[in-house]
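Participant: Listed after this line are the structures, all set down as C-alpha cells.
No lab work stands behind these numbers, since they all come straight from the coordinates. Bear in mind that the values here come from a model prediction, so they are computed numbers and not experimental data. Cβ atoms are built from the backbone, for glycine too; each structure is taken alone.
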Structure I
C-alpha cells in the first residue's frame, strides 16, 4: 500500500492550518488595534479576542463577504472614502 500521497496531504494540511492561524492572528490583532484606537474604553486584549472569535466563526463559512460599512465596523479598514 502506497502511503506517500497520504503523508504529503497531511503535511500540506498542517502547513495550511498553520498559515490560517497566522493570518487569523494578524487580522484579529490589526482589527483589535483599529477598534481600540477608535474607542479605547474597552481594553485592547478584549478587542483582539473578540475580533479573533468573530473571525473564526465567520471563517468557517464557505463565502464571507463584507461591504465597506461592515468591514469598517469590524476594524478591517481604517476609513471609507
Structure II
C-alpha cells in the first residue's frame, strides 16, 4: 500500500487541524530534512572532486615524481630490512 495513503488515513483519525499540521511538520523534520542534508553533502562532494581533478591535471608530473620517489624509498627499506 502506498505510504501516502497510510499517512493520510492515520492523520484523518486525529481531531484538530493544528495537530495534523504539527504531525506533518514533525514528519518533514524526521524524513525530509535528512534527505536535503544528504543532497547538499553530495553536491559539495561533487564540487570538491572537480577541484581535485583540476589540481591533479595541473600537477601530474610532480605527483608522478613524488610517487616514484616513494616507491624507490619503500623498495630500499624492504631490501635493507
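Participant: To test your reading of the models, identify which of I, II gives 18.2 for Kirkwood radius over Cα pairs in Å when calculated. Show your work: numbers first, answer last.
Facilitator: Details: I: 14.4; II: 18.2.
For Kirkwood radius over Cα pairs in Å, the value 18.2 is produced by structure II.
Participant: Thinking of I, II, which structure, once helix-only ellipticity at 222 nm (-39500 (n - 2.57) for each DSSP H run of 4 or more, over all residues; to 500) is computed, gives back -24000? Don't skip to the end; give the middle numbers.
Facilitator: Numbers: I: -24000; II: -28000.
It was calculated from structure I.
Participant: Of the structures I, II, report the one carrying the highest value of FRET efficiency 1/(1 + (r/R0)^6) of positions 35 and 59 (r between Cβ atoms, R0 = 30 Å, to 0.05).
Facilitator: Values: I: 0.95; II: 0.25.
With respect to FRET efficiency 1/(1 + (r/R0)^6) of positions 35 and 59 (r between Cβ atoms, R0 = 30 Å, to 0.05), the highest-scoring structure among I, II is I.
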